[in-house]
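What follows is a set of structures for review.
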Structure 1
Amino acid sequence: MPRRRTSLKSNRANKRKHTRNLKVKGQLKRTIKKFHELLTKENAAEAKTFISKVFSQLDKAAKKNIIHPATANRRKSRLMRRLNKPR
């Protein structure tokens, strides 16, 4: 257990940030999973409109340093490749 007041305060802040990060990551996972479901159901038109929402969430998470910007770019690239892949 930390003794200094600043350490106690940073622990509280870290706890708040951790819960926020988990919430954002969970929402991101659910959105990507829904996108994959649209692709498997052969709903290409819906998937094309839905991908903008996925990209928006990835960019916001990268902007807030919840995920690394390179990770966001890599995931966007892979999702686009999967969307454009001929079936």
Structure 2
Amino acid sequence: MDDFDRLMEIQKLTADRIKRESEVDNKIKILDILNELVISKGKKMQVEELIIEASIRGLSEAEVMDSLNSLKRDGLVKELDMGFVQLV
């Protein structure tokens, strides 16, 4: 492998790692929001309200939904009624 190919491989690995770290950061932000607001408002939270609060903190709607879906797969969040989520 020549130097250019090696540099491109390192760049790709770095970009993949940054993407994974960003996804973890987004999950943490979502969990923080749920911890803060669910405690003060009851046991479940409307997804739209979560999207609004997350947008204030710099997340897009797509990032929120991706993070929520990942958190559901991880078993940390569940969707009770359509449009409402809760910490497990």
Structure 3
Amino acid sequence: MFTLIGTLIIGFIVGLLGRWLHPGDDKMGIILTTVLGVAGAFLATYAGQAMHLYEPGQSAGFIGAVIGAVVLLLVVGVIRKAVK
């Protein structure tokens, strides 16, 4: 139970940092910011494992999660522009 709560708290912090580092107005609430941070951590973990930066079962660090969140923000921005 504590692992889930800890993951959500870290995800929220990573999401906030990702939004702060990415320029522009993203118009996201607290829940989407948390989802962004958690998804960024997963993206960084799996991409790092695919590039052999991390061993199987090893997760990305805090900086990797922030980079993953910024990458996701860039992808969401491109998709939003393409839909308009």
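Throughout, read-outs are computed from the coordinates displayed, never taken from laboratory work. Everything numeric in this text was worked out from a predicted model, so none of it was measured. Cβ atoms are built from the backbone, for glycine too; each structure is taken alone.
Which of 1, 2, 3 yields 33 for relative contact order in percent (Cα under 8 Å, 6 or more apart), as computed?
3
State the single structure among 1, 2, 3 that was used to calculate distance in nm of label points 7 Å out along Cα→Cβ at positions 11 and 75, giving 3.1.
So the calculation was done on 1.
Consider the structures 1, 2, 3: one of them gives 1.10 for Cα Rg over 2.2 N^0.38 Å as calculated from the coordinates. Say which.
Matching structure: 3.
If Cα extents along the principal axes in Å, for residues 27-66 alone is calculated from each of 1, 2, 3, which structure is the one that comes out at 25, 17, 17?
Answer for the origin of the read-out: 2.
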